[in-house]
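Only the coordinates and a few stated rules stand behind these numbers; no lab work does. Bear in mind the structure is a predicted one, so any value in this text is a computation, not a measurement. Cβ atoms are built from the backbone, for glycine too; each structure is taken alone.
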Structure P
Amino acid sequence: MVSGPVISLGGSIFSKTDEKYLLDFIGRMRKEEGYALVVGGGPIARDEISILRKMGAKEYYLDMMGIQATRLNATMVSLALGNLMEVPKSIDEAVRQMNLYRRVIMGGTEPGHTTDAVTLLLAEALNRDTVVNVTNVDYLYDRDPKVKGARKIEKISYSSAIKMIASEKRRAGENFPLDILSINIARRSNIKIKMVSFRDTSNAFNAIEGRKFRGTTVS
C-alpha cells in the first residue's frame, strides 16, 4: 500500500468499548508494506477539552489540547506497529518521513484543522487520489443516524456534501463524520473520500485496498 490511500483513523476507536476493533485494525496494518495514517483524538481529547472549557479556556487553546491528544494516540499506534520514528508535527515533516521510510503516522497539526482536514492535506502533498476515513459510523447519513428515518448515503458529490453540513458549527472536540474544510480540500484536488466503519475491519480494508466496500463515497 506504498502508493495507496491516506487513512484517517477516527479517534472514537480509542474508547475502551472499541478496544477490540483497534487491536484488529493494528493487526491488519502490520501486514501493509507502507502507509500514511492520520489519527484522531477521541475520548481523551474530548475529556480534556471538556474540563478546560469549564475553566473558560479559549477555543484556540482547546484545539491545541486536542492536537496533543491526537499525537499521543498516534504515538501509541506507531509503537504498536513497531515504528520508533517521532510523530510528525507538520505536513512537510510527514512528507519527508514518508519519502524516507515509506510510512508515516501523525496526528493534528494546527488549530482549526480537524485530523480529517490534515488527512486531505497530506493526500494532496503526497499526490494521492483517495482518502479512507475509518470512523464510528458505517455511512454518511442525511441527518443524525440516531433519528428515525435517517437515510444512508452511498454516493454524494462534494457540493452536495458541503450543503448538507453547512449549518454545522464545530467547536474543539466535537465529532462530525466530515467537515467542510476537508471536503473543500478534496474538491480542489479531486481526491475521493471513502467513509467506512472501524467496526468491520474486513470491510474497512476492502476500502483501503481498493476493493468493493460498504460505506459512503464523496467525489
Structure Q
Amino acid sequence: RDDFNATGFMRDDDRKEWDTNLKHEFWFDEGPFERVEPWVNYNRYTNQQGLLRSWKLDAGVDIRLRKFWEIELQHMEEYKLFEKEFRNDRTRVELEWDARDGRKIYVYTATGFNFDSDLKLYGAGFRWPIGDKLRFEYSLTRLELDPDPDEDTTTIHVFETLYAFNPDMYAKLFVQTNSAIDKENVQAQWVWRFLPPFGSLQLAYQRGTSQRGEESEQGDTFFSKLAWVF
C-alpha cells in the first residue's frame, strides 16, 4: 500500500525514497518588489539494497513586481541511472505580465543538458477573457535537442477557448498540434448543469486519442454523459 500514490499508480516496488520541499514568501510594503518567494526541492531514491537510482534538485525564486510584472528564475540538476548514468541540468527564465483580472501574457526560455543532448526550450502564451462569458488561451512551445537521434525536436501549439452561456451551461474547445509526431488533437465539450449540483449533461467530440507525446490514429470519438444524484 505504501508504494502506491493517491491515484493507485505504482512506479516500482524496489524503492526507498526521500523528498523535501522548502519555500518562504517575503512581502514588502515599499520598493519595486511586492513579493519574493524562494524555494528548493530535493528528491532522492535508492533501491532496497541501497543502490542510488536517482536524485533531483530544483531551486528557484519567484519575484512579483508592483506593476503587474513577475519574474521566475529556476535551475534543476538531476542524476538518473538507467542503462548507464545520466546527468541532466536545466536553467529557465520566465517573464510574465499578469493584470490579476484573468489577463496574462508570458514568455520563457531555458537551456541545459538532457540525456546526452544539448537542450534549448522557448515558449510564450497568453490567457485573455472578453467580458464574463468568453475566454481564450494559447501557448507555444519550441524544443530543440542536439544531437537528436530520436527526432524529438518539436513545436507544440495549444489553443483553448471557453464560452459560458450562463453559470450552469458552457462550451469548451481545445486544439493541440505537435510537429515531431505530426499530431493534431481536437476536443469539443458542451456541459449543462440542469439541476446543480445534482444533475448534469455532457456532450463531447474528440479527434486524436493517444496519450500526450505519442503519435495517434486520428480517429473521431463522440460520447455523452448524464449524471444525476437522487
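Using FRET efficiency 1/(1 + (r/R0)^6) of positions 33 and 201 (r between Cβ atoms, R0 = 25 Å, to 0.05) as the calculated read-out, with 0.85 as its value, let me know the right label among P, Q.
P
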Inset, instruction - Consider the structures P, Q: one of them gives -13500 for helix-only ellipticity at 222 nm (-39500 (n - 2.57) for each DSSP H run of 4 or more, over all residues; to 500) as calculated from the coordinates. Say which. - result: P
Legend entry - relative contact order in percent (Cα under 8 Å, 6 or more apart) - highest-scoring structure of P, Q: P
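One of P, Q was used to compute mean count of other Cβ atoms within 10 Å over residues 25-32, and the answer was 15.0. Which one was it? Could the numbers behind the result be given before it?
Working: P: 15.0; Q: 9.1.
Only one of P, Q returns 15.0 for mean count of other Cβ atoms within 10 Å over residues 25-32, namely P.
Work out which structure the value 17.3 belongs to, where Kirkwood radius over Cα pairs in Å was derived from one of P, Q. Working shown, then result.
Values: P: 17.3; Q: 21.6.
The structure behind it is P.
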